[in-house]
Each structure stands twice: as C-alpha cells, then as structure tokens.
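Read-outs throughout are calculated quantities, based only on the coordinates presented, and are distinct from any laboratory measurement. These figures come from a predicted structure and were not determined experimentally. Cβ atoms are built from the backbone, for glycine too; each structure is taken alone.
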Structure P
Amino acid sequence: MECSARDICTGLVDLIFPPRCTACGKSLGERQCTPFCEECTADFRYLSSPLCPVCGMPYADQTGTDHPCEMCLLSPPPFAAARSVGAYQGVLQEVIHRYKYGHDITIGETLGEIMADYPYPFFDIRDYSAVMPVPLHVRRLRERGFNQSLILARQIARRHKLKLDYLSLKRVIPTPPQIHLGRHDREQNVRGAFEVTKPPRVEGQKIIVVDDVYTTGSTARECARALNRSGAAAVAILTLSRALS
C-alpha cells in the first residue's frame with residue numbers, strides 16, 4: 001500500500017514528538033486511537049441512551065427507554081433535537097476550560113473532530129445542510145480573540161462536507177456571562193440577543209448550531225428562534241458537553 005506525503009510527514013512528527021494525551025499530557029501508546037490516555041478516557045461520561053429524544057437530556061436509570069422529558073412535553077423547544085458528547089464534569093470540563101480560556105486552538109480542533117465522529121443517539125449530522133457556531137458579540141470576540149464554537153463547527157462541517165456559515169447568525173446584544181445565572185435569569189439574559197443578518201442564506205436550510213456547553217438550553221433556544229423566524233427548515237443543537245445539574 002502506498003503512503004502519501006502527508007502520512008509520511010505525520011509518521012516522522014510522531015516519531016520525533018510522540019503524541020500526548022490532550023488532557024494530562026501523558027504519552028499515548030501506539031494502540032491508543034483517541035487523543036486521550038486510558039485514565040482520562042475512563043473519567044469521561046459519554047452521553048447515550050436512554051435520553052430525551054428532543055433535548056437530549058440523559059436519564060439516570062440506565063435500564064429505561066428513550067422518551068420525551070417533562071420539560072419538552074410541557075414546553076416543546078424551538079429546535080428539532082439537541083445532542084452532546086459528554087457530561088460537563090471531570091477531565092472533559094478541565095479540557096474545555098483550557099481550550100476556552102487558555103486559547104489552545106489545537107485542543108479545539110481535536111474536540112471538534114470528536115464531535116464530528118461521535119455516534120449520537122437517533123441523530124445523524126448528515127441529515128443537515130449547514131453548520132453554524134453560536135456567535136460571540138464583537139466586544140467579547142475582541143476580548144477573547146477567537147470564537148471557541150466556530151473552531152468546533154469548522155471541524156464538523158469539514159468532516160461531513162457541510163456548508164459552514166458563521167456570518168448569517170449574529171449576536172446583537174452584548175449579554176453578560178451566564179456562568180452564575182439560574183435558568184430564569186439565563187432566559188432573560190439572552191432574550192432577543194441573536195439576529196439573522198442574511199435571511200436568504202437561512203431560508204429552507206436544515207441547520208446545526210454548535211456550542212461548547214449546553215447548560216439550561218437558553219442560548220440554544222434563542223438561536224433556534226432567530227433561525228426559525230428567518231425560514232430555516234429545521235434547527236438542531238450540537239454541543240461538546242452538557243451540564244447535568
């Protein structure tokens with residue numbers, strides 16, 4: 001079997017600089033097929049069935065079946081589905097913090113690849129036509145220097161050959177950080193914060209909105225409402241992690 005120039009270069013780099021765990025920095029063995037060592041991988045809580053097929057909330061009873069949660073039954077969300085790779089805790093939470101606040105873009109690319117390849121229950125990325133990151137307000141973008149959701153979204157779009165649109169959805173209100181806010185305050189904080197600047201690009205599209213963490217779903221709902229108002233055929237939410245408490 002012939003090797004491409006890229007394969008040869010990758011092999012030489014791995015030989016000189018052996019790959020290390022994205023989380024702890026430990027050298028990875030030759031058989032390690034993930035960017036995390038066995039110890040860090042064991043700390044992950046990947047999210048799978050049983051869960052709510054709408055918002056993706058996992059159920060504690062692992063012997064149960066998939067069924068809509070009470071919140072989705074009482075107040076159906078404006079998106080078709082929401083899915084996450086893992087729980088926002090332990091090693092995954094630490095890696096996200098290092099990526100988001102430590103400006104380690106390489107970690108973001110690795111995490112985006114994980115999102116692109118994860119087997120989400122009852123959800124297929126290929127059913128959609130476009131990928132959008134949750135936008136940052138221009139003020140926050142200047143402070144941080146990059147949009148962490150855009151890097152994740154780019155990897156997903158590239159892997160599945162989907163259109164990446166990071167211009168049509170805009171955050172028009174510079175909302176305060178949501179980290180210490182409860183559910184009600186989060187909903188009020190992002191109300192009217194997003195706007196579609198180019199509706200023709202959205203109309204008729206099946207769109208995946210990408211973010212790093214799904215907490216209460218307030219941001220996801222507001223993004224979906226803005227896209228729905230502009231004629232999107234369907235909106236789904238994809239996040240790297242999900243807060244479970």
Structure Q
Amino acid sequence: MITAMLMAHLLGDYVLQWDQLAAWKAQSVRGALFHGVIVLITTLMCALSVNPTWWPWALLIGLTHMGIDAIQPWLGRRVRLSGPGLIGLVRLCIDQTLHVGVIGLVIVVSGYATWPNLSLVWLEELRSNQWLALSLGYVFITMPAWVFTEFIAYGVICRSSPQFPYAARSKYIGTLERWIMATLVLLGQAGLVPLVALPRLVSEAPRAISAHRARVYLTEALVSVVLAVLIGLSLRGLFW
C-alpha cells in the first residue's frame with residue numbers, strides 16, 4: 001500500500017498536472033481544489049487496486065492533499081511563498097515533505113505499519129512486487145524528475161524561478177533519455193549512459209550558449225543524468 005500511495009502521489013501531483021493547471025493552482029483556491037480532486041480520484045483508484053477495504057484511508061490522504069494545496073494560494077497573499085533564488089525550491093521541498101509525510105502518517109495510523117519498521121515494510125513491498133517497483137521508479141523520472149531538475153537548476157544557478165515555458169522544449173525528450181539511461185544502469189550497462197546524454201548535449205549546447213544559458217543547461221543535464229542513474233541503481237539493488 002505504501003508503494004501504491006506514493007505512485008498515486010506522483011501521478012496526481014505531477015503526471016496529471018499540466019502547465020495551465022499548475023499555474024491556476026498556484027494562484028487560485030479553485031484551481032487547487034480542482035487539482036485536489038484529480039489527486040483524490042487517483043489515490044482512491046490506486047488504493048482500490050491493492051486493497052478495496054482501504055478506501056477510507058485513501059480518502060483521508062486525498063482530502064488532506066487537497067487541504068494543503070488549497071491553503072497555499074490564500075497563504076501566498078499574506079506570506080512570500082515564491083520568488084527568486086532558492087525560495088521556490090524550498091517551497092517545493094516543504095510541499096512535497098508535507099504530502100509524503102501525510103502518506104506515512106496515515107499508513108501508520110491505519111495499522112498497516114509502524115514508524116520503526118515503515119521503511120522495512122516499504123522495502124519488502126518493492127521486493128515482492130517488482131513490476132510496481134519498476135513502475136514507481138520510471139514514473140518518478142518523468143514529470144517529477146523534470147520539475148525538480150528545473151527548480152534546482154534555476155534556483156541554484158540563476159537565483160530565479162524556473163522558466164518552464166523555455167524548459168518545456170526538452171520535457172519529453174529528457175524523459176525519454178532518463179528512461180533509457182535508467183534502463184541501461186538497471187541492466188548493468190552504466191558505461192553507455194554518456195552515449196545517451198551526449199547527442200542532445202552537443203546539438204543544444206550552441207543554442208544554450210548563445211542564449212546565455214550555458215550553466216543552467218549543463219546543470220539541467222547533470223541533474224537529469226544523476227536522477228536517472230540513481231533510479232537505475234536503486235532498482236538494480238532491489239532485483240540483484
């Protein structure tokens with residue numbers, strides 16, 4: 001159930017949150033509630049696929065997620081929640097910590113696991129259901145990895161908020177690259193990872209340099225590769 005709830009979070013909070021919805025959610029309580037409904041439905045569906053009797057706890061997770069997101073536009077009018085530098089990255093980390101923390105708390109309160117053995121129960125889940133583990137890893141290196149990559153690159157290097165419209169050009173090709181790199185690492189062929197990253201690096205580097213984005217572009221590429229390799233190594237460690 002831990003893996004299923006984390007999968008629901010990644011799907012609802014990232015994969016099923018398009019750019020316009022993300023902007024609406026950040027500015028309007030209605031947008032946050034609309035997004036929350038998507039997360040709620042996704043959470044219920046993932047829970048029902050594992051254990052139909054667990055739906056009340058999934059409902060609690062979804063409603064809490066909705067509440068956390070809904071309060072942010074209201075709070076943002078009174079407290080600075082976004083801005084240049086690392087503010088956006090810190091806000092993102094706090095937001096995700098709250099959501100994942102709620103999942104862990106509900107898992108414990110429901111009696112599915114206890115705090116001391118929560119990580120051990122999750123590890124056993126991943127080892128006993130390899131397809132679910134693979135799915136979680138590969139979903140993470142789609143939109144979640146892309147969002148974190150942009151926040152890290154722009155926040156650390158440019159001291160600014162991510163320029164998602166510009167970065168969107170490489171959203172899907174970057175996801176494909178991470179999938180291939182993670183698969184190579186999973187299969188024990190980590191030495192081929194540079195060959196996957198090199199073509200786009202060479203083809204897009206001149207444009208990035210001319211637009212004075214060289215440092216950001218290199219940081220994006222590096223973070224993307226690191227995340228893909230880490231997921232590949234983690235999955236390989238589970239299965240071999």
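The figures follow:
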{"item": "Structure responsible for -11000, with helix-only ellipticity at 222 nm (-39500 (n - 2.57) for each DSSP H run of 4 or more, over all residues; to 500) calculated and labels P, Q on offer", "result": "P"}
{"item": "Comparison of P, Q by mean count of other Cβ atoms within 10 Å over residues 141-148 - largest value held by", "result": "Q"}
{"item": "With distance in nm of label points 7 Å out along Cα→Cβ at positions 117 and 157 derived as 4.6, matching label from P, Q", "result": "Q"}
{"item": "Which of P, Q leads on mean count of other Cβ atoms within 10 Å over residues 125-132, largest value", "result": "P"}
